[in-house]
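Input: structures, listed below.
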Structure 1
Amino acid sequence: MNNSQIASTKHTTSSSGWQPSKKTAVILFSNGSIRYGYGFGATGITFGEVCFNTSITGYQEIMSDPSYAHQIVNFTFPHIGNVGTNDEDLETANLNGKIHIAGAITHSVINNPSNYRSKMPLTDWMFANKIIGISGIDTRFLTKTIRDDGMMSCVIEHNKSGNFDFENLKKVLKDVKSMEGLDLVSDASTKKVYSSNLKSWEWDLGYRENKKKTIKIALIDYGIKSNIIRILNSFDCETKIFPANTNIQKIMNYQPDGVLLSNGPGDPYATINYSITLIKEIIKNTIPIFGICLGHQILALALGGKTMKMSFGHHGANHPVLDLNSRKVFITSMNHGFTVDIRTLPSDVIETHKSLFDGSNCGIEVSNKPIFSVQFHPEASPGPQDCYHVFEKFIKNINSNSRKLNNAKKN
């Protein structure tokens with residue numbers, strides 16, 4: 001498509017209907033395909049791995065999830081932006097508030113949101129957070145391509161002039177790093193220890209502070225989502241968030257009743273220089289452990305297992321998971337491109353959950369120890385709230401472990 005063809009295309013807007021408009025964005029894929037579209041959000045060039053997300057709600061939570069670092073999200077739901085954005089639905093818990101997502105691909109963008117909680121249109125929010133987007137793309141066709149051929153890299157340029165330097169874009173695309181072997185936790189994790197007292201959001205109340213703190217939880221931040229912290233606070237926990245490269249002494253000085261290994265971006269194996277030793281030390285100190293997503297994968301590595309890259313990963317809020325103990329099926333929220341190879345785990349590690357989409361591992365626990373983890377996101381945000389009971393299991397493990405320790409002291 002040449003520039004004259006680009007200029008003659010038409011673009012619909014929610015305010016003025018059909019009007020002539022040139023396409024102001026282009027996306028180049030590693031499979032050689034090129035697509036033109038309409039840029040929104042920030043201008044400039046961005047790049048990363050393309051993944052698709054099938055959620056029909058929660059685009060702001062998705063875009064602010066640190067797990068999407070180095071990824072460009074292709075939204076299968078056609079209308080993105082219809083409820084605007086606000087100050088409450090942010091999932092980045094980092095103190096600097098940095099948004100890590102590399103970009104967004106949509107079919108259409110709604111610039112006139114309709115929702116009582118909306119404070120800013122999505123396009124303005126993306127501009128403020130330096131996120132580049134491209135719309136006017138057949139996102140479902142792109143999803144099918146990824147499902148058939150696997151993950152691709154891409155580069156997007158949003159240029160209001162509609163003129164693109166393709167030679168430069170090809171060079172950028174060629175240099176895009178593979179997700180395998182990529183340590184993204186170092187950037188996504190907090191640099192300082194901090195605490196948060198907010199409980200889960202409630203309609204008409206918003207976020208309230210937790211004033212009852214009966215259990216101390218140390219959260220290892222690999223790129224933690226805010227709602228994980230808030231749910232723990234709702235269970236009357238005192239939560240303290242630690243950097244991913246924290247040493248065991250700092251954790252023990254806090255004297256936690258339990259440790260949570262958070263979600264996060266990148267290849268879990270790329271974190272082993274600082275993550276594995278810490279987890280092994282926590283296990284030695286008989287502290288209950290709960291891992292979520294990347295935390296689940298890193299725990300598996302610490303227990304002697306291996307992880308592997310998936311063809312196109314699981315990203316969405318409608319993933320059915322079978323609990324192998326209760327035989328119940330839960331609809332879960334997921335966001336991961338790596339999985340635990342259950343065949344590599346030692347005999348004392350039991351598989352507890354399995355994906356009903358492809359049979360991949362979705363949960364493990366250690367025999368006779370208060371240690372378990374899940375591949376899905378029990379905190380949702382966005383997604384169904386079927387799995388809050390997983391947090392209850394963590395709290396029960398902590399209470400049971402505390403009783404054992406107290407009885408051992410008495411004897």
Structure 2
Amino acid sequence: MDKELISNGKKKVLKPETLMMGYGYKPEWSEGAVKCPIFQTSTFVFENAKDGKEFFEMAHGVREPGTHGAGLIYSRINNPDLEILEDRLTVWDNAEACAVFDSGMAAISTAVLELLKPGDVLLSSEPIYGGTEYFFETMLAKFGIKTMNFGVQHTRQQIINMVERGGATNKLGMIFLETPANPTNCLIDIEMCVDIAKHFSTKDRKVLTALDNTFLGPVFQHPLKHGIDLVLYSATKYIGGHSDVIAGACLGSKGLVNRVKSMRSVLGSMASPLTGWLLLRSLETLKMRMTTAAQSAQEIALWLSTHPKVEKVLYLGLLKEGDPQYSIYKKQCLSPGAMISFIVNGDEQASFRFLDSLKMVKLAVSLGGTESLAEHPAAMTHSAVEPHKRKEFGIADNLVRLSVGVEATEDIIWDLDQALAQV
């Protein structure tokens with residue numbers, strides 16, 4: 001399927017949700033199979049030695065790829081399931097290229113290790129996913145890469161002053177942001193971060209920007225349109241959508257993504273053919289799943305906001321005009337999504353009692369699946385974050401994170417209500 005179809009001399013540009021049904025794949029490649037099969041193979045046969053030489057030259061960047069891209073060599077380097085998936089993923093973000101990985105953390109770590117070097121400084125927003133924070137603060141330090149942090153409360157000038165006072169003016173290599181933030185749903189102004197990167201860039205050194213788009217992407221937020229260089233995903237979440245696959249993705253320009261792919265081949269962090277096939281299946285229902293879950297989440301968040309056992313609800317759909325976060329939301333988000341965090345009246349014990357009383361909603365980490373999931377960030381996903389930082393970020397001991405699924409809204413509300421009654 002092509003992006004554009006022509007009939008009677010008129011051109012029709014297909015919508016992303018339509019392209020998810022077949023873009024990048026042609027049935028004649030696989031005995032007429034309407035769906036892309038699983039290419040469960042480690043290696044591929046060359047027609048002749050000359051092809052083998054040229055394919056490796058393309059893979060190593062010595063030769064420009066032909067009209068059909070680099071030839072198939074070895075599934076650590078390329079595989080039809082992964083290549084078709086990567087083509088299809090570029091559609092939503094309007095990206096030039098994509099690389100898929102065996103986890104979201106693999107996508108983040110591979111990209112950062114390729115694009116930063118010892119002595120560089122990484123400037124990261126806070127809060128972010130606990131696993132990402134641990135990698136930045138603990139693992140990157142072993143490679144001589146320092147991490148600096150800023151929060152939603154900081155202005156453009158304050159962040160610039162912070163970098164300059166920290167002696168990182170000529171060392172800043174990347175600005176990383178996660179917006180909406182996990183688990184507080186606070187927003188970081190994407191265009192502000194791009195502007196700061198330009199401020200510190202020079203003729204010889206470009207400060208890159210990277211954004212974890214897991215909470216709203218790829219349907220409800222498109223960071224590349226706002227100037228971001230790389231978009232990263234835990235494809236385990238909404239892209240996978242069925243809690244049965246672990247995967248990640250990195251999207252951006254061909255130049256940057258090809259560099260990341262080279263590091264991926266060295267580290268061996270690519271996704272498997274089966275993972276690629278499962279994600280191709282999931283992309284067909286991506287918009288429907290995300291739209292349904294977001295519609296339910298809006299209703300659930302409104303209900304929670306009036307519940308006597310709930311102290312506060314953190315949800316983008318509840319932002320009001322006049323709130324600085326509202327203007328950012330209207331500028332860069334197409335929907336509030338389906339992630340809700342809320343503070344239960346009481347302490348950790350009260351929130352645990354609520355979680356343990358759920359009957360339909362699953363007590364589990366992760367998010368973006370068809371089923372609703374609830375977890376306790378302070379004790380689970382963000383437990384590795386220092387207690388004083390959790391307090392600073394608003395990750396309280398009585399904070400609960402809810403990933404709204406596609407069950408009947410009234411059933412989710414019933415379960416939350418009966419569980420809150422136990423608090």
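Determine which structure produced the value 4.0 for distance in nm of label points 7 Å out along Cα→Cβ at positions 72 and 280, calculated from the coordinates; the candidates are 1, 2. Answer for the origin of the read-out: 1. For which of the structures 1, 2 does the calculation of volume of the Cα convex hull per residue in Å³, for residues 56-103 alone return 75? Answer by label: 1. With mean count of other Cβ atoms within 10 Å over residues 88-95 computed over the structures 1, 2, the top value is the one for 2, the highest of the group.
When volume of the Cα convex hull per residue in Å³, for residues 160-319 alone is calculated for each of structures 1, 2, structure 1 comes out greatest. For the read-out distance in nm of label points 7 Å out along Cα→Cβ at positions 272 and 352, a value of 3.6 was computed from one structure; give its label from 1, 2. Matching structure: 2.
Supply the structure label, taken from 1, 2, corresponding to helix-only ellipticity at 222 nm (-39500 (n - 2.57) for each DSSP H run of 4 or more, over all residues; to 500) with the calculated value -10500. Computing helix-only ellipticity at 222 nm (-39500 (n - 2.57) for each DSSP H run of 4 or more, over all residues; to 500) on every structure in 1, 2 gives -10500 only for 2.
Every number here is computed from the coordinates shown, using simple stated rules; none is lab data. Not measured: the values here are computed from a predicted model. Cβ atoms are built from the backbone, for glycine too; each structure is taken alone.
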